[in-house]
Structure 1
Amino acid sequence: MKKYIVTLIGLVIVLVMMGQTKAAVTVFSNEVDYDAATGPQIFLINFDGNPPGGTYADGASFSSAITFGSPEASDPTKVWWNSDAITDAGSTTAPNYVGPMDGVFTDPVYAFALVFLSAGEAETIYLYDESNNLLGTVTAPNPSGFFGVLSDTPIKKFVIDNGVFPNGWPDRFFIDDFRANEPLIEVSIDIKPGSYPNSINLKSKGVVAVAVLTTVDFDASTVDPATVEFAGATPLRWTLEDVDNDGDLDMLFHFDTQTLQLNENSTEATLTGETVGGQEFTGTDTVRIVPPKK
């Protein structure tokens, strides 16, 4: 039986256990990697425009999808809005009155990202599930810059703790361009069904068959063929059939071998696409590149 491999590209992967809670958390330091590892955007808040209440704003006033807050402020439901970003509304305990921020999602998400502004010391981010169990604790790679996170367990709440100056005082940060994304669906694919290893002669004038398999978690009949690419190539044709003889329909694609963006060093190839509902997915299988017959 073939081994199907799907990978997530990220900066850091953290495994955390709290009682029965376990989460794999991937941290991203740039937007390109985050976008490649996540699905469609759920919402975006750029904080442009004066919110209701003015600069001292209600944390729920920016979007119905999330409520921001300042847990150490005299009123924890407030944040401070400054033109096009938000920060904490103060702290009743810090000597310089600078405190952390938090956010509670209306519906839990698997991935979110933001841009940190005006900070020089690295922030610490705590992630919680719907039962308020700690899923993970991560450090922002860029104190001022892009930060993204992807979890295999839904995130209900986060707390961003300030970086600390050498004198022990907390460093104020602002956040901008806050967004949440759907997770990228991981599907099982089978390159050249019925054969192993999956040998490909890149000079062949034939085609390479690749099947997207139906599993308990994914219905291959929902794939939108017009969105599918395999190793950078679009399919010549496709059909629904039971490729793995398990009683359900899989989607079988055929690709022109000479259009595949593979080389003699390639050891795996990836198929990407979307469902008819717009959900992005990816799947990877092994390949063996062979020289042309002489």
Structure 2
Amino acid sequence: MPESQQVEWKESWRDEYLKWVCGFAHAQGGVLEIGRNDKGIAVGVADADKLMEDLPNKIRDVLGIVPSVERFTEDGCELVRINVQAYPNPISYKGQYHVRSGSTKQELKGAALDHFLLSRYGRRWDGTPVPGVEVSNLSATAIENFRKRAAKAKRLSPEALEIDDQKRLQVLHGWYRQLIRDQLPELLGKWQPIVGVEAKDCRIKKMKTKWGACNIEDRLIWLNLELAKKPLVCLEYILVHELVHLLKRHHNDRFRDFMDFFLPNLANPPRRTQPSAAGA
């Protein structure tokens, strides 16, 4: 079984190889064999027992998935094989997204990352809010032209076209809420076990000065409705931020240590995606 898009060999284990597991999950699945050199020769691993115990936990805690991990013997050497199935949803490695392309692994960034995340959630660019655009930025003339063209093309019903702008705004806000709600089960399912806490509820509302807030006594997390207009990575960052407040109330050194540990690549996200007051 030579190296290919679905097969990778490593002589020994390093935690950075979780990126390869992530890449397989985003492709067609694959196999990562530990204890085999680049020529395909079995050289064995030093402590198969420890790897069999540690690897499932590391993969689960960092990536939030549970692949099959098995030990086997070849030419008198013990090797470990990680069988990764393809996942339909995005799998994050500490805030990064990796894919398998041919026999190499690549980290997705920029437009490629945006396209990947949208496609994984079954969305298109024209069904996603544009960051920074408010209803007040829209031209009344443009809205009226849209109504006329929608009526001519029969893309909207006559009843929908008669809805006034205020009602349309309420519908838009409801859509924003639903966009966030659709992401929460997966994000909470991934991050609550990793952080080691569980929120009683997670709610959404408009906030003027914060992206998120946490009521520690009630174990209640609030998320800003405006997060629907931001890249998914921002929602993930704020949610992790608020979950960490269930461990540490204040923004002290220990809190920052937790954030650095859980999201080392996002603890200081770019200003264009980081709110001025990230959480409470």
Mean count of other Cβ atoms within 10 Å over residues 232-239 - structure with the largest value, from 1, 2 = 2
Here helix-only ellipticity at 222 nm (-39500 (n - 2.57) for each DSSP H run of 4 or more, over all residues; to 500) was calculated and came to -12500; which of the structures 1, 2 was it taken from?
-> 2
Please state which of the structures 1, 2 yields 15 when relative contact order in percent (Cα under 8 Å, 6 or more apart) is computed from it.
-> 2
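Values quoted throughout were computed directly from the atomic coordinates according to the rules given, and no laboratory measurement underlies them. Everything quoted here is computed from the prediction, not taken from an experiment. Cβ atoms are built from the backbone, for glycine too; each structure is taken alone.
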